[in-house]
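The structures considered in this document are given below.
Any read-out appearing in this document is the output of simple, stated calculations on the displayed coordinates, not a laboratory observation. Note that the structure is predicted; figures quoted are calculated from it, not measured. Cβ atoms are built from the backbone, for glycine too; each structure is taken alone.
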Structure I
Amino acid sequence: MAVLVPAGAAMSGAYSSAAILGEELSGSETLGGIAASGLTVGSALCAVPLAKFMAVRGRRPGIAVGYLIGLCGAVLCLVAALAGWYLLLIPGMMGVGGGHAANLAARFAAADLAPEAGRAIGTLVWASTFGAVVGPTLSFGPAKSIAEGLGMAELAGPYLLSAVLFLVAMALVVRFLRPDPLVVAGGVGQMEDRPPARAFFGPLFRDPAGRLAVVAMMSCHVVMVGVMTMTPLHLRDGGHELELIGFVISLHIVGMYALSPLVGRFSDRFGPRRLVASGGILLVIGSELAAHNQAGESFGVFTGLFLIGLGWSCGLIAGSALLVETFSGPDRVGFQGMADMCMTAAGGVAGVISGFIVAVASFHVLSHGAMVLGAIPTLMVIIGALSGRVRKG
């Protein structure tokens with residue numbers, strides 16, 4: 001929990017500045033968006049290599065390496081801001097994505113030795129709230145002022161702060177994550193000669209529980225990223241003030257993180273499958289409310305974004321707990337890394353496609369499509385339960 005505060009702030013602060021800096025350096029909103037999407041791409045690319053490294057070396061060095069990659073990425077972004085080189089910003093944000101991949105891996109580290117995986121994962125996701133909320137505030141406030149005081153461009157400030165915070169997170173992990181939870185759990189030293197895709201992708205999707213866990217994580221992430229990305233533009237087109245748009249996004253973040261400990265406890269008590277199904281229902285209701293919200297109105301999108309955030313929390317936490325429950329052997333880290341790669345890659349695609357859908361159709365079409373995708377995990381749980389009853393009968 002202590003590590004996720006600075007690391008989460010480092011990631012969210014860098015991400016919140018990327019599109020603005022990218023547009024400033026390139027003169028193009030599209031290129032600014034591409035720079036910001038580098039974080040998701042980098043997270044997807046780093047998920048499996050970090051998982052393999054952890055399976056060989058342990059959680060402590062693996063998470064520390066992820067934060068080191070994030071630190072290097074933040075430094076590249078800082079150089080891009082100082083030198084005015086847009087092309088450095090994309091690999092820099094991909095490096096920051098490596099820090100995000102380490103943040104995702106930390107939730108599994110919490111579950112390595114926990115008797116109740118859902119509760120442990122929920123608590124770690126909840127701890128992410130503080131960093132996610134504080135990061136942009138620090139980046140556009142004190143960090144910007146410090147950069148100006150040092151004679152730097154004001155948008156260099158967020159990346160200077162991000163580099164420092166990743167360094168702090170890395171030092172905390174190296175110093176205090178002892179004993180290494182994965183070493184104690186007996187999950188180290190099993191993957192030296194196993195190529196990740198061949199070893200884990202097929203088995204992960206062939207196992208019914210593994211398939212449900214990954215689909216739930218992918219579905220909630222696609223709906224969340226797709227709808228949230230385009231909501232500010234939808235509300236701005238309706239003439240809403242920036243303050244109200246910011247409040248909508250903040251309420252969405254509250255839905256994502258604030259109830260995570262409760263979601264984790266419910267997952268342990270009622271079973272992750274039921275929480276996966278509940279999360280899908282919340283995604284459907286939230287997307288439908290957003291779909292029927294006119295640009296000049298706000299209540300529907302307020303409620304819809306909150307429910308989508310809560311559905312995301314259910315899908316991520318219950319899906320992660322189901323992964324821990326299903327793959328508990330020495331190769332668990334490989335399956336976890338593959339699942340995170342699938343989730344972050346799907347979110348990256350959603351972020352790009354959502355803008356295209358809104359451009360050629362409308363925000364309402366996007367939200368209706370999100371509603372369909374959100375229903376998939378719930379339908380999988382229902383079909384699985386009915387199939388089990390038929391076999392028993």
Structure II
Amino acid sequence: MNELSSLRAIREVNASFPYSDPVRAWKEEGRKVVAFQCAYMPEEVIWAAGALPMRLTGSRGEIGLEEANAYMYVNTCSFIRTSLEMVLTGQYDFLDGFVLGATCDCSRRLADLWQHFALTPFVHVLTVPRKMTEWAYELYEKEVRSLKNRLEGFLGVQITDPALWEAIDLYNRERALFRQLHELRKLDSPPITGSETLEVLNASRRMPPDQFVPLLEKLVEEASTCGRAVQGQFRILVNGSPMNNPEFLEAIEELGGLVVIDELCTGIRYWWEGVDAAPDPIQAIARRYLHNFPCPRMEPSEDRAQRALRIAEDYRVDGVVTEMVRYCVPWTMEQPLQRMAFESVGIPVLELDLEYGTAGTGPIRTRIQAFMEMLETRAVV
């Protein structure tokens with residue numbers, strides 16, 4: 001199967017992560033980089049301030065966590081500890097600021113450490129409500145305005161409404177392109193694999209968006225016209241904790257799965273909904289981020305389950321692979337409800353308890369293979 005040529009530039013960005021070549025060039029121009037940790041963090045505000053938003057993640061695989069374990073309990077999820085490890089070992093020394101969404105206990109503890117040790121000159125914690133009510137929208141809008149005010153003070157700029165609308169237009173364009181790319185994955189034989197799609201998503205948060213959008217446009221155009229057809233025996237949805245390791249998805253695809261869609265905060269929940277028009281850009285941004293495809297921490301959980309079931313139906317999913325990073329409390333609490341929702345419509349679920357960055361090797365690969373064999377048995381019956 002021929003490779004999509006448009007992926008080469010995207011892979012070059014990921015190969016130079018975390019201090020990727022586009023970020024290095026940005027810094028050499030004397031501009032600021034502000035990291036964020038959660039999909040509930042409104043990137044448009046950072047971009048409108050003239051800084052580069054970059055998502056704080058680990059790399060492609062597992063790493064040693066000796067430094068992070070000296071500061072955090074080992075029952076802190078390894079996604080957070082991996083991010084901290086990379087910060088403490090100097091791999092994120094180019095950061096000027098960090099904005100953290102207070103969405104779970106582990107994230108909040110990372111914020112405590114970041115603030116206590118002043119790991120970057122600018123630190124801001126964004127309170128994120130757990131519900132989508134009018135009061136919650138009002139609270140979150142105030143939080144976004146507070147972030148805007150603090151960024152203005154730190155960067156010495158005024159974040160104007162025209163700059164915010166320009167940022168909204170740019171990010172909405174990126175989201176629309178991601179939707180076009182994912183529409184192609186509804187085909188019987190999509191032109192792009194799940195692991196390749198994750199590589200694209202990784203790159204989107206590791207370079208300036210105005211540079212990434214043209215790359216994504218080329219990829220969507222090539223995928224739409226190249227006639228490439230990825231084969232797989234069973235159509236798989238992957239959900240669970242944050243994931244940035246394409247090798248995990250490659251293992252599913254090597255064993256007969258066709259990963260056609262995900263339900264991850266590092267996947268579709270990152271781009272799922274655009275910012276709608278409103279009289280005020282901050283209000284529009286706040287509405288979008290709080291109403292976007294919800295994280296397991298959000299209530300009521302039925303809304304998330306119904307959205308996930310609609311996606312499974314749209315993408316004609318045969319099975320679900322759930323990867324839960326150990327001590328990821330929101331997913332541990334939510335997963336029984338999600339499993340019952342999928343099984344109620346006849347979609348089996350494989351649950352994998354693993355560490356952040358795990359590849360599909362050893363026992364994980366064995367369990368994936370057994371799941372594929374079970375799907376094959378069901379298909380025969």
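Where does the value 2, 9, 16, 18, 19, 15, 12, 7, 2, 0 come from, among I, II, when P(r) over Cα pairs in 5 Å bins from 0, in percent, for residues 35-186 alone is the thing being computed? Structure II accounts for this read-out.
Kindly point out which one of I, II the value -1.00 was derived from, the read-out being log10 I(q)/I(0) by the Debye sum over Cα atoms at q = 0.24 Å⁻¹, for residues 107-162 alone. The read-out was computed on structure II.
Structures I, II were compared on Rg/Rh (Cα atoms, Kirkwood Rh), and the highest value belongs to I. Any idea which of I, II comes out highest on distance in nm of label points 7 Å out along Cα→Cβ at positions 139 and 179? When distance in nm of label points 7 Å out along Cα→Cβ at positions 139 and 179 is calculated for I, II, structure I comes out on top. Between structures I, II, the greatest calculated value of mean count of other Cβ atoms within 10 Å over residues 83-90 is seen in II.
Hey, helix-only ellipticity at 222 nm (-39500 (n - 2.57) for each DSSP H run of 4 or more, over all residues; to 500) derived from one of I, II reads -16000; which structure? Label of the originating structure: II.
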